[in-house]
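I've put the structures underneath this note.
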Structure I
Amino acid sequence: MRRPRIPMLVTLLGCLVLGAQGAAAADPTAGPGRWVPRPTDTFQYQLSGRIDLTVDATVFDLDAFETPRSTIRKIHASGRRAICYIDAGTWESYRPDKGRYPARILGKRVDGWPDERWVDIRRLDILKPIIRDRVDRCARKGFDGVEYDWTDSYLHDTGFPLTRAHQLTFDRWLAWVAHDRGLSVGLKNSGPIVKPLLRHFDFVVTEECFQYHECGLYRPFRQAGKAHFDVEYTLQRHEFCDRARNAGVSAVRKRLSLNAWRRAC
């Protein structure tokens, strides 16, 4: 299960921060032979329940651990693509790799999600091998891209003194590790840091950007010809679909459980 976006008033401070560190600094957005979603692609976001491949969508965003390789083969056989959902910024108590996260990097519980705790994204020495293995799992299963959740930890009460600079370093590395494995990569929400991350990410996934009047933050992706997928949980379709079409956003209405149920624009 995922969460709706919590409306927040963000003050953008200071100048652009430090560039990426290490290999992420040279990370290009486009790569030879890598699939990248198109702005016209239609989107299905399903993270719970039996996966319904009869849904009329060209791109499926599915869980890294719970989706079998056979499902990805079926998606490809029908001429469609699959994005692999990975939680990057929090620890999930129900994952098989939960024991790899030492207690010292676990922060406060995520508000509204008692089975998750924030992780200290500054500790790349610990997080890199864990996330590498998660992305490798996606690649082995045949996914075409990766969507990382919680790429804006510094905006939340995590229990750690995280800064914008820490977040940019972490997110740029996330993009690099996906690209290094031949996968496209999507940014999740993270509106206030879209501009410095734009060249590193191939598409963006947002939750309730129409509900909270945040869609304008992601205009740089659309202006760059990159796909913007949006999920609305509260608004009815007549309240956002016209705006989505006019803005070039591929939007759907979903239930918060993120099962197969879907109402597209």
Structure II
Amino acid sequence: MCFYYAVVKVNANRLFENKIISEKQLDLFPNQYFVNGFEFPLMPIISNDDPGQIQMFHWGLVPVSTRSKENAIDFLKKYNTLNAKAETIFESRMFSQLIFERRCLVLCSGFFEWRHKEPGKKSTSKYPFYVTMKDEGMFVFAGIWNQFTDRGTGEIFKTYSIITTPANEMLEIIHNTKKRMPLILPPEKAMDWLSPDLDQSQIKSFIHPFDPLLMKARSISRINPFLAASNNNPGINAYYEYGELDELLKLHPGFFEQSVDLR
């Protein structure tokens, strides 16, 4: 799952080098240190209909048949379309056409996931983690998008969903309930995701868990997602120690920070 992430304009060199975005385009959107998908926010997206531009789409995909903004909000209250599961995306009534026709890149600098102390128990303690690339630079998720026109105002709304895969070795430790992660694309292959006329086998070649050796994570202090999104605090991703996690994290020193805040 991926319901919370950050877009902080830091170390975007790999995106520049691979012509995903230009340095000037960073001015088109603000730093967002904690994005709550359940608020259906406007976020910076690069889509296959105009791959040279950054556009602002609403997170939470809705059908093209949606008649108004109010109908869209009602739909999103009933159905969680923040994510699209890779294993079923080609059979899904909601997503199967879009995966061929409307793919996009979701700009990101890190995402948030929780480890459960006792998986399967609703009352169990949870430990939040902030997950980034090793250099904490910007990267992209793979997504799909859609649009609808408000019949009353004529306004066009574009919406998106982030594709998810089974977790890699690091995310299995963190997201120890459903063991999933967002589909992260290597920057050198990201623009290929937007290529027209990809067939099913070509699309599937992008879909696999990202290399955990290129990533890192750190435990952070507990979060109220709605307050965190409204506060937009740069310190939200600072390291926080949970003594009960020390032994677990020491078993995987290549994945986890344990003693310093490297913001």
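Some notes on this structure:
- Set I, II, criterion FRET efficiency 1/(1 + (r/R0)^6) of positions 91 and 107 (r between Cβ atoms, R0 = 35 Å, to 0.05): the highest-scoring structure is I.
- Answer label among I, II for the case where mean count of other Cβ atoms within 10 Å over residues 147-154, calculated from the coordinates, equals 13.2: II
- When helix-only ellipticity at 222 nm (-39500 (n - 2.57) for each DSSP H run of 4 or more, over all residues; to 500) is computed across structures I, II, the figure -4000 traces back to II.
- Source structure of the calculated read-out (Cα extents along the principal axes in Å, 44, 40, 40) within I, II: I.
We did not get these values from a lab; they are worked out from the coordinates using the rules stated. Source: prediction; values computed, not measured. Cβ atoms are built from the backbone, for glycine too; each structure is taken alone.
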